[in-house]
Structure 1
Amino acid sequence: MATRKVLVATLGHVDHGKTSLLDKIRRTVVVAGEAGGITQAIGVSIIPLETIKKICGKLLDVFKGKLSVPGLLAIDTPGHAAFTSLRKRGGSLADIAIVVVDINEGFKPQTIESIEILKANKVPFIVAMNKIDLIHGWKYNPEKYLLDNLNELSYEVQGLFEKKMYDVVGQFYEHGLQAERFDRVQDYTKQLALVPLSARTGQGIPELLMVLTGLAQRYLEQKLHIDETGPARATILEVKEEKGLGMTVDAIVYNGTLRVGDTIVVGSLQKPFATKVRALLEPAELAEMRERKSKFQNVKEATAATGVKISAPGLDAAMAGMPLRACSGTPEEIEALKTEIELELGEVLIPESDDEGVMIKADTIGGLEALRHLLTEKNIAISSASLGDISKRDLSHLEALKEKDEFTGVLLGFNMKINSEIEEAIKLKKLKVIVHDVIYKIIEDYETYLNALRKEIELRELNTLVRPCKFLLLKGYLFRQSNPAIIGIEIEVGKMKSGDPIMNDQGRKISSVKSMQEGTDSVNVAEQGKQVALAMDHVTVGRQVNEGDFMYTDIPEEHFKKLKELAKNLSKNELAVLKEIADLKRKDNPVWGVG
C-alpha cells in the first residue's frame, strides 16, 4: 500500500481571493528556489513535501521530523460550484478544504454555502483569513513569520486586526462552529483553525501550509492509503472539446493507475458506458490548466493521486462529477462496473414520481447531492432528483405536481441555464422555477416563495369571507326609501362586497348588499373612505334604519372563526370592528363565535 498526496480544495465567496491564493502558493514555491518543485497536472497542482518544508522552514520543527504525508494536491478549480464535482462514493473527493474569507468583509452568501456543502460532505476545513494587508496601518516584514510580524505591529493595528478576526469567529459561531486563530486552537477536532494571510504578498502562506500538512498528518493518514498498481478509480472534473482531440474529460485519479489502452466505464446522464483510453495527456510545462491554450504531452499512464486529460471515443455523454472506473475489459467486469456506478448514482438520483415534493435538478451529480442534502436538512420533501438541463418533460411533470400542491409543485435548479423556449413555456404555464448558482440562495428564494404563497392563499380565502365593515348612512343622500332602499353611505372601517349580509348597531340582521354604485359605475367592493350608493332589499329607511345610523356587516359565526385564524391579515381598525360585531352578537348569545 502506498500513501498518496492530500487533495486540497479551495472554496469561498467570489472575490475573496480563492484563485489568487492558489496562484500565490505556486509562485511562492518558485521563489523558494524549488523550480520544478511544483508540477502541474490536469486540474491539480502537485506540491511535494520537500517543497512544503522549504517554504515553511522552522515552522515544521513542531513535528520533530515525523512528517510522512508525501505532499499536497491543490485542486485548480476553486469555487463551491466546482467543488460539487469533487465527489466519490460515500463523500467528497477532497480530503481537506480551505475556505477563503476576506477578513474585512466577513461572511457572504457563498461563504455560508461553502461551509454548508463541506459540512454535508463531512470534509474537514481550515479558514484562510485573506486580505490582512488591507487592514489600516498593516506593515509586512517579509523576513519574519506571521506571528512575529504581528507582534511588531502597533497596539492600535493589533487591536483592529483582533476585532476583525473575532467578528468572523462570531459569524462561525452563529453557524454552529467554534473557530480560533491557528496558534490558539486547543482541540483541532472541535475548533476550526483560522490562518490570517495575504494572497497578494504571500504573508501567512507558510503557516497555512504548515496547518494543512499537520492536520493531514494527524487525522487523514489512514484515508490516504491506496493501491497504486490496481485499476484506476477517478472522478470527472470537466468535459470539454480540445482541438485535434475531440471531446475529452479532465479527471482526478484518486486510486490505482490509469493506462493508455485501458477500458473505462463512465457515468453519464443515461446509462454508464464503456470505452477505451486512446490517449492520456498532461500539461507540457508549468501552466495554469484553466488556460485553454495550454500545450499537452502524451503520457503512458497516470498514477494516483493526480489529474489527467483522457481522450477516448464517445465521451460526449460524460458529465462533470461522474465516476470513472478502469478495468481489463472483460464483458463480466464491464457489466459489474456499470452496476456499481448505477448503484452509486442511484443513491443521489430520485426517479420521477407522483409523490408530493419539490423537483430538483443540477448540472453535476455532486451539485445534486449537495442540494438534496441541504433540502433534507430543512425537512423539505423531494419528489424527484435528476441531472441536466430543464426539459419540456420536466415542465409537464411540474404542472401535474403544481395541480396537486402549489407549495411543493416547484422546480429548484442548481447551476444551470434555461433556454429561451423553456423560459417562455414556464411563463405561459405560470410555473414556479427557481434556479441559482448558490444553493443557499435557491433555498432562501424557495422559502420566500412559500411565505408569499401562504399570504396569497390566505388573502384569497379572506376574500371569500364576509369581512368586518362599519359604515354610516349619510344624511341628505336618500335616493329611494324602499323596494329597494337606496341611500348614500360612507365606509368608516373595513371592506364590504355585493351580497354581504348587513346588520344594525343592535346586532340584528336588516338586509344584504343588493348592489353598490360609485358615481355612474357599479362596484362590487367598497373599502374604507369610499362613498357609494347602497341598494338594500326588505328595508324601509325611516323605519328599520335611519339616516345617520351606523351599520355593520353581519358576519356568519363560521366566518368569524376563520377571520380570527387569519387575523394577521386584518388591520388594527378591522380587528377593532370585528370585536364590536362579536360584542353585539354576544348580547343575545354569550358564546357566539367562541371555540
Structure 2
Amino acid sequence: MSTQPAKIHTTISISEFITKISQILWRLPSMIVSTVKGLRSIGSNKNNSWGLELEKIAKKFPQNAAVKSPDGSLTYRELNERANRFAHYLIAKGVGKGDVVALCFENRPELLAAYCGCSKVGAIASLINTNQRGDSLVHSFNLNPGKVVIIGEECYDFFSESRAAINLEKSTLVMVRDTGKTSPKDIKDITDELERMSTLNPNTTPSITLKDPVSYVYTSGTTGGLPKAAVIINKRAVSAMFWFGRVVMRVKPSDTIYIPLPFFHTNAITVGWPPALYNGAAVALRRKFSASKFLDDVRQFQATHFVYVGEVCRYLMALPAKPDDHQTTLKYIVGNGLRPDIWMPFKKRFGIKKIYEFYGAAEGVGVFTNIFNFDYSVGTSVTPFALVAYDTENDVPVRDSKGYLKKVGKGETGLLIMEITEKTPFPGYSDKKKTEEKIIRNAFKKGDMWFNTGDLLRNMGFRHAQFADRLGDTFRWKGENVATQEVEKAIDSFPGVSSSAVYGISIHGCDGKAGMAAIVKNEKESLDISRLAGHLKASLPKYAVPLFVRFVTDFEWTATHKIKKTNLKAQAFDLSQVKEEIYVLLPENDGYVPLTDEICRNITAGKYKF
C-alpha cells in the first residue's frame, strides 16, 4: 500500500469542462428539452403518486421482472397485485389518506409490496430502521404512531424487547409471515388474510396528489440525538423516477438496479428504486449487505447498476482482489460518499464506466448529481443553491455588514444552502420545531428562505461541487478549519490502517479543539506507530495532524454505514474511560508516544504548549 495520498482534483479547469461538454454535445439539446418537458409534465399532473406510477408500469410491462432477491422474484403484475392486497387490507381497517402505517421489515419483496399498498390508499409508510434498538427504536415508533403497525416475522424478536414502551394504544398490530419458524400468540399473523384480499387496483389511487406524503424516513441521529422523521412527498418520489431514470442514467426496461442497502435508507427508496419502477426495470435486493456476496449477486441478478454509500465501496475494496472482478454486467453506479482516495481504484477494479455520485438529504429541497461524470465531484444542481462562508467556531454562517451571507469563491469550501420556493418546497420533519431549525431566513435579501444542509462543500467551479465534510465533524484548531474527511483519507493510506475516524476534542487552556483519531488496524498488515506522525505531517497541514491517536477493534455504525463519533468524542483521551492504549504527539516531538497518567496531568495543567 502506498503511503502517498492520491492527487485529488479540487477544481475543474476550463479545458476539463469543455472536454466533458463536448462528449455529450450531440445529445445535450434533446436532453435539455426532454428534461424541461418531463419536469413540466410532472408538475402539471397534480393527481399523481407512487402507487399510480406502479399501476401504469404494471399495465405496460406486466411480465417484466420488478423485484429480484434470494427470497424470490416478482414481475410487475405480481408486485402490483400484492400491493393491491395490502391496499384493500388497509382500507378494510379504516386506513385512508394521511394515516400512518408503520412498516418494520428486512429487505424482502413483501416490504416493497406493503410500501406500494400504502401509497395506493394515501397512507404514509413509516419505514422503521430495523437496526435500531432500545430508545431509538421506541422513539421511531412513537414519533408517528401507526394506525396499523405491520411487523415482519423476522423483526418480531427485537420488536418484542421494546414493545412495552411503544405506544400501541390506538394501533392495529399485525405480523406478516417470513420463514414460519416464529409463531407468536400475542400478535396476529395476517399472511393468509392478505391472500384472500382483492388483486384489483383500489379506487383510492387516482385521488392521491403529488403534495401528499408517501413515507417517513428516519435520520440516523449521528450527532447523538434521537432520529427525526423526514417527510417524503409523492412529488419527490415521482420526480426522482424521471430525474435518475431518464435524465441522469437513462435506465432501460432490460436493466437491473442492485440495491443491497436497507429500504428505510433514502438511497434505496428515492434514488435506486424510482428509476427502475419508472422504466419497467428490476431492482435486486438482499436482506443485509454482504461484501463477500456482492459480485455473486451482481452476476446472478445480471445487475447493470449498483446503488452505494461510500463505506460500502470501501468494504468492497478491502476484499482481496481477483483478476475477474471487472467481468460483470455492472457498468454504472449511483450513490453518495465515495471517498476520493478510492474513487479511481474502484472504477478500475470493478470495470465501472460512470459514477453518478450525488449529494442530497432525506429532508432536502434539491439534489446535486454528477451528470457529466467529473471524477471526485457530486456534480451540480438545477435548483438554486449557494456555498457560503461559515464560522465553525461560533457555528453560524458568516454575515456581512448588511447582515447578508457571503458566498465563497472557486476552490474554497462553504456551507451548502438551497433555496426554498414553491417549486422547491421543504416538507421538513414531522416535528415542526425541528423543521424551523433547518431554515435560514434573509440570506441574500429580505424574506428569502434557504435550507441549511449542515454540510460543507468545495466550490469546484462551473456550478460543480465536491463534498468536503459534515459540519458536526468539522472543528477549528490553531485558527484553521480542520476537515475530518481529509485527515481520515491521509490516515487510511498508511500501511496497517483498516479505517479511521477523526474528531475534535477539547484541551484545558487551549482555544478550539485538537484533533484525535480512532484507528482500526488491518489484521493482515503491521502498523508502525513510530512512522505515522511523519506520514501525516507530509500529507497534511500542520494544524490538521491529530494530537491524539487511539486504537479500537471496530466502530459503532449507523444503519446507513456512517461512523458514530459521539462516544469517541465524549471519552476523548480520558485514561479512566479508554481501555485501549492512547498515543499523543507532544510539542517538539517527532512522533507519537504512549499517553501516561503523568503526561495526562501535565496536559491538564497546561504545561505543554500545543
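Read-outs throughout are calculated quantities, based only on the coordinates presented, and are distinct from any laboratory measurement. All values derive from a computational prediction rather than experimental measurement. Cβ atoms are built from the backbone, for glycine too; each structure is taken alone.
For mean count of other Cβ atoms within 10 Å over residues 127-134, which of 1, 2 scores largest?
Working: 1: 23.8; 2: 20.1.
If we compare mean count of other Cβ atoms within 10 Å over residues 127-134 over 1, 2, the biggest value is for 1.
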For Cα Rg over 2.2 N^0.38 Å, for residues 87-198 alone, the calculated result is 0.98, so let me know which of 1, 2 that is.
2
Of the structures labelled 1, 2, which one yields 20.6 when mean projected area of the Cα convex hull in nm², for residues 311-574 alone is computed from its coordinates?
1
Highest-scoring structure on distance in nm of label points 7 Å out along Cα→Cβ at positions 415 and 487 (candidates 1, 2) is 1
Identify which of structures 1, 2 gives the largest calculated value of Rg/Rh (Cα atoms, Kirkwood Rh).
1
Structure with the greatest value (metric mean count of other Cβ atoms within 10 Å over residues 111-118, set 1, 2)
2
